[in-house]
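Please go over the structures that come below.
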Structure 1
């Protein structure tokens, strides 16, 4: 396992199961909310999964199963690939509580068994800010390309690269930071560290992250041979007039 993957695995296996309980509640309670409206749990991505029943979907870096379980309830055959055993624990409990089955493979994405999974999926679903966990986006895209069957669809949504150049103050004013083209690996906080108290935060391992420009991301998708079907940019979570996320839809 590469250094970046090893560090990120260590970080994402430090109290992640506890964090999901704190943020989302018990798997039983979270399952009830999902079962009330599975499609709604997919939020702005549900348009891509209206015909997902019977399809084989790989949820890459699928975390605690909060997207995999709704997809399974909608009739998809879902396999999560993720680096964290703690995420798997919550996800499988969530699936059981929702009375569905998901497959969950704990692996470094770079080490996915392509002899087993090559051409096995109708759709790939990646969302929630994961690209910065990979130091070689071209290699990542080549793996994703291999996993898709012919005519398969990839839905990739991630943080907009411009987002890291914008810092908001308490008055929701924005300042441009000059780090858009920064390509170095940087240590950072695991996403949920701030949930815990200051003393506990000192015990959290760092993650190791790499940022990409928008052109690097788009060119990596195209460079694999995937056909770019759609590119959308999304406002901030509070409807701020800034680019906060993007979604790419591409086909093999």
Structure 2
């Protein structure tokens, strides 16, 4: 059990509740946040990264073991070139400034997605921070970069088919557990809770295999405005749900 702080209209009080092992977040609304303020979209992405820092600190503090953040999808390449270039530069700036604190807080950085297809400088930034935090044993902070759920599944099917063709697999050996071992998330448990900000209520090709029994919480706030109290409130909602996994 951990101490969480949930804001009420008149006071802030301590709430004791269990914390989900794995929380995934679709960090949506950076561009709209900036547009409302008549700022460039990239300003929204910069502010969104400040929210990543706050939520990472908080998740680590309250005992979340895995935090997966949808940072860049395989579909995001269709955005304007200057925005994509900024997003590809952002991980290097963010991770270099945040690295000392990640090390101090015992946070281990991981990534999922088609990382080899990222620009060299983006890939290098991820590789460096992963290497420098590899021995940390606290929160696993997982960035989904150049990630798409359908593409991930197709890639897994292709590799399984190759194994079968080469007589390294029998048809009878192919089950859900084996299939999961071919996904980017093979070393992580499935998310217990998925949060999406900005009022949108869809997965947008994020962890579509892994979230089959996750609880979803949709938050109207844009990601730059998402606060620790909102994170805790989502956990409270999660804890008030009955998870039956298809049973009674």
For mean count of other Cβ atoms within 10 Å over residues 95-102, the calculated result is 15.8, so let me know which of 1, 2 that is.
2
Work out relative contact order in percent (Cα under 8 Å, 6 or more apart) for each of structures 1, 2, then name the structure with the largest result.
2
If P(r) over Cα pairs in 5 Å bins from 0, in percent, for residues 87-182 alone comes out at 3, 10, 14, 18, 17, 13, 10, 8, 6, 2, 0 when worked out from the coordinates, which of 1, 2 was used?
1
Using distance in nm of label points 7 Å out along Cα→Cβ at positions 151 and 191, single out the structure from 1, 2 with the greatest value.
1
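Could you figure out which one of 1, 2 the value -13000 for helix-only ellipticity at 222 nm (-39500 (n - 2.57) for each DSSP H run of 4 or more, over all residues; to 500) was computed from?
It must be structure 2, since only it matches.
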Parent structure of the calculated result 0.30, given that FRET efficiency 1/(1 + (r/R0)^6) of positions 31 and 223 (r between Cβ atoms, R0 = 35 Å, to 0.05) is the read-out and 1, 2 the choices:
1
Identify the structure, out of 1, 2, from whose coordinates log10 I(q)/I(0) by the Debye sum over Cα atoms at q = 0.07, 0.10, 0.15, 0.17 Å⁻¹ was calculated to give -0.23, -0.49, -1.19, -1.55.
1
From which structure (1, 2) was Rg and Dmax of the Cα atoms in Å, for residues 23-134 alone calculated, if the value obtained is 13.2, 38?
1
Parent structure of the calculated result 1.70, given that Cα Rg over 2.2 N^0.38 Å, for residues 143-198 alone is the read-out and 1, 2 the choices:
1
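Bear in mind that the values in this text are calculations on the coordinates, not laboratory data. Values in this document were obtained by computation on a predicted structure and should not be read as measured data. Cβ atoms are built from the backbone, for glycine too; each structure is taken alone.
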